[in-house]
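Dropping the structures in below, format is structure tokens.
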Structure P
Amino acid sequence: MASAELALLAGAERVEGCLFGNGERTGNLCLVTLAMNLYSQGISPQLDFSDMTNIVEQVEEYNQLPVHPRHPYAGKLAFTAFSGSHQDAIQKRFHRA
């Protein structure tokens, strides 16, 4: 991800990837994450992800694979924090024998 972002910032005209990293090989660049990262830095990716829910639903239908719930920007749990687990770990550390 970082190398693709830096390449584009340095003037690369094209990078290759797929939606949600889902392709023929492992380690495919996720174009959704790349585009949203650029957008969050004030750079227009020239892609429209304003209806992310619909995009996720279509990709899941066509691929017959779910988008991971913790996928950045698009997963059902992308904006969910489970802070209780942090507190639990801290408490256990202080109560160790």
Structure Q
Amino acid sequence: METAVFDTLAYANRLKKVGVPETQAETHAQLLSEAVVSKVITSQYLDTKLAEVMAKIDVRVAELKTKLIRWVLGAAIAQTSIILSCMKLIKLIH
């Protein structure tokens, strides 16, 4: 996984320039760096999650295609049966 870059030295130096004591500036920079790095989402992470979601979608689409084909074939068979039954009934009446 990629790591986020946070320049703690530059941040601590900026804090020192505005009057923050050195130990506080360094501690603050380190804590902020840990917080930022732990919350960063990298492009590799997003690519992995996107691939997982796309795989789930592909599986679901395949399942739905199968169900749709079954329903269409079932409806076609039922329709054909009804039409043939009606034709036989008409022949019996005439």
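Brief remarks follow.
- Entry that produces 27 once relative contact order in percent (Cα under 8 Å, 6 or more apart) is calculated, selected from P, Q: Q
- Rg/Rh (Cα atoms, Kirkwood Rh) derived as 1.11 - corresponding label from P, Q: P
- Structure (P, Q) behind the derived value -13000 of helix-only ellipticity at 222 nm (-39500 (n - 2.57) for each DSSP H run of 4 or more, over all residues; to 500): P
Bear in mind that the values in this text are calculations on the coordinates, not laboratory data. Just so it is clear, the model here is predicted, and its values are computed rather than measured.
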